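Here, each number is a calculation from the coordinates, and none is a lab measurement. Note that the coordinates shown come from a computational prediction; the quantities given were computed from them, not determined experimentally. Cβ atoms are built from the backbone, for glycine too; each structure is taken alone.
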Structure 1
Amino acid sequence: MLKLDLIQTVAFAGAVLFLGYGLRRWIRPLDRFNIPAPVIGGLLVSLVTLVFHHYQINPVQFDTTLRDPLMIAFFTTIGFAASLSLLKVGGPQVLLFFLIATVMVVLQNVLGLLLALPFGLHPLLGVICGSVSQTGGPATALAFGPVFEQAGVQSAATAAVAAAIFGIISGGLLGGPVGTFLIEKNKLKRRRSREQEIAVPEKAEEVVEELLTREKKGRPSDEEQSSFVLLKSVVIILLAMWVGSWVSQWFSSLGITLPAYIGAMFVAALIRNVDDLTGWLALDQKVIDDLGHVALNLFLVIALMTLKLWELAGLFLPMLIILLAQVGMVALASLVVFKLMGKDYDAAVMSAGYCGFGLGTTANAMANMKAIVERYGPAPRAFLVVPMVGAFFIDFTNALIITLFLNFFK
């Protein structure tokens, strides 16, 4: 058996990651449904491992020492994105959409629990098939998997990833029809020239990006600025992870079960909001997000490569029923989104976007909305509201709600 050390494992994961990017480029359905490249590459390795396992062969052993630090680093960057001033700048519609999405996180978990019990399954498996994998997507699924396994849910990580992939595909299939139905039924067509259709959403996305980038105060000269900001961001993330580990230990001493990253995420959110008020650190959220993206991709690949897919054999039918029910509930929730967000054209586009991140990822949400506006016309309000909630706020509250369910039902 080949044993890979820490560096070799990360290097192998990097190669597998870019294999995933290549496969997504070559196989159009993978790109159409926004299957993340690390998921493609990592699952390919786990499928090969599954074949070897069938023949009782264990060809390679990975050193996963860096898996958890990478995961904690990613969710720490999510904490830095939880800016109350950013939420305020987004306006009442961002807050309203955020509240709707948060309530749906709770309902996803309640539905999962109620459907898991008749099958005689651990109730927390219903939470795994709820907001852990659906609103949370693969990253949250893999982050919480080990914690749920410690709480008594067998094969939690593998089940969570399978549910997340089901959600991504379902969200990609559901969003377009839902948005089209609402527009056609309510006669909300707003056709524009192709230039207008594409330009306005892109400008809205630029607004979101600009809101997340701090003004550069007290920075070094231009030629030194890039490396200085990068270095500062890395150090601040590491400090948040360090202090956050103490916070997590304190919660653990109280008997509260938490995923390893919660403390760091809290500390990061505190640092971000203090900096919003004082400007002492002049955080550059764009750089922090880029670092988080790197950590997320490597974490996902390493975690997925070590999945034991053969453990899912007895869970297929109950998980399928729970997940189909989740799809149905999100479809109904999209109608609620449409009504509460104003029952206009932008609200219909938001409903399509909600189907994307309510069942998978923000990338799905953006793809759903772009498909709608390319046909019917621009929806700048939707392209401001949905990514702000889906990419920067819902992950924070989702983690807290999942933790509450975990500690109540463990």
Structure 2
Amino acid sequence: MKNLSEKIVNRQRQLVTQMVEKLTPYVLEKGHPADRVLARFFKDHRELGSRDRRFLSESFFSFFRWFGWTKPLGLDLLETLSLSTHLDQTEIHPALLIGKPEREPCGGKTLDEKLAIFCSWIPEGPSLGKSNLLFPDFEKSVELPAGKEPEFYETIQQRPPTWIRLRNEAFKEKLTEAEIPFEEHSLLPGAVSIPAGRSLGALGHGGQFEVQDIASQAVGIVAAPEEGADWWDACAGAGGKALQLADLIGRNGNVLATDVRPDALQNCKKRARTDGIATIRMQPHNLADEAPFTKEFDGVLVDAPCSGWGTWSRNPDARWRTSLRDPSQKRNLQLRMLRNAAQCVKPGGRLLYAVCTFTREETVEVLEGFLKEPSGFSLEPFAHPFTGEPTDGSVQLWPWDGPGDAMFIVRLRRQPNE
């Protein structure tokens, strides 16, 4: 890293500690997502350059990623930030080079290696383990696959790559020319990963790609809408899946994108305009509380609000903004939304349920609750989007599968009229 003057280092040291001290209560006490809190901070401090923003952003997320190990130590904020960054990075910003000089960056090491090194840094500290990296008793809502616990902890403590969905294959040439390394997924068409933190802004957009996590892309692949079909994305948010559905359906089909948040739909509208997609119609709608539409669709996607536990590797703060109550509370909401959406599926049509989590309450319990009712729907088998192996009509994608977010996906088919 380029040598910086002592004056600049001190200024950045003061800046990062003041920022984290100011913003942390919004995350831990008020429950606001760290990325949104940070975005507002940067919007209010436009004088900060790109390097400062990157340094502040990396430090902020490292703070939450290793919060479970650093909080019990009761250290001052600067020392905490230094420890967190040393665990995360391969190169340490001069502003966080404090303490013992023999401390080495641990980025790239395994979690077991990091734990041993961390304990050697704090020999008189409390006994810590991997379970401290999550809130207590989280396992009461989660059943990990046999033998996958080490891989689970390893994955959630690493920042996943950035996934993009190509809309123009020629964009790969731009990535190559810009010397941005990328990997194409072997089964998902157009799914490409690039190293986390690499900016694509200088390459332009022009509708050539969409930033969309691999698990999110898998939902559209499982939906498999027919060309020219009429689909409803009932919880569209900023529109990532709605845009994907529109691309799969083509110009002769239609997508209705609804959400309870008008500002999110406005974002979807802007993205559709950039992509040159004219087949998406946006409309505010509260799927949980408003009466279902009288219109019936070829397919309905319910990407329901959830606990978000599946995003812990990308959003490390999320694990400290949740509790065991969240999955149970969300389950009732999700089941109500699924029932309402089901009424708008044509006979013979498809109903997709997706949540970016892996809690028992929000996945299998919602599915079991829905299928117990006389809904006229049954599971429709599909190929696992990452492996090609057959499924019974439902699949749990884990954080290490992408790697990326976790996602539970269910595909249901409504019985045709006799």
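If relative contact order in percent (Cα under 8 Å, 6 or more apart) is computed to be 14, which of 1, 2 is the source?
Working: 1: 31; 2: 14.
Attributed to the structure labelled 2.
1, 2: which one has Rg and Dmax of the Cα atoms in Å, for residues 188-339 alone, as calculated, at 16.2, 46?
Label of the originating structure: 2.
Starting from the value 3.9: which structure in 1, 2 was distance in nm of label points 7 Å out along Cα→Cβ at positions 172 and 364 calculated from? Please report the intermediate quantities before stating the final value.
Working: 1: 1.0; 2: 3.9.
Of the options listed, only 2 reproduces it.
Given -25500 as the derived value for helix-only ellipticity at 222 nm (-39500 (n - 2.57) for each DSSP H run of 4 or more, over all residues; to 500), which of the supplied structures 1, 2 does it correspond to?
Matching structure: 1.
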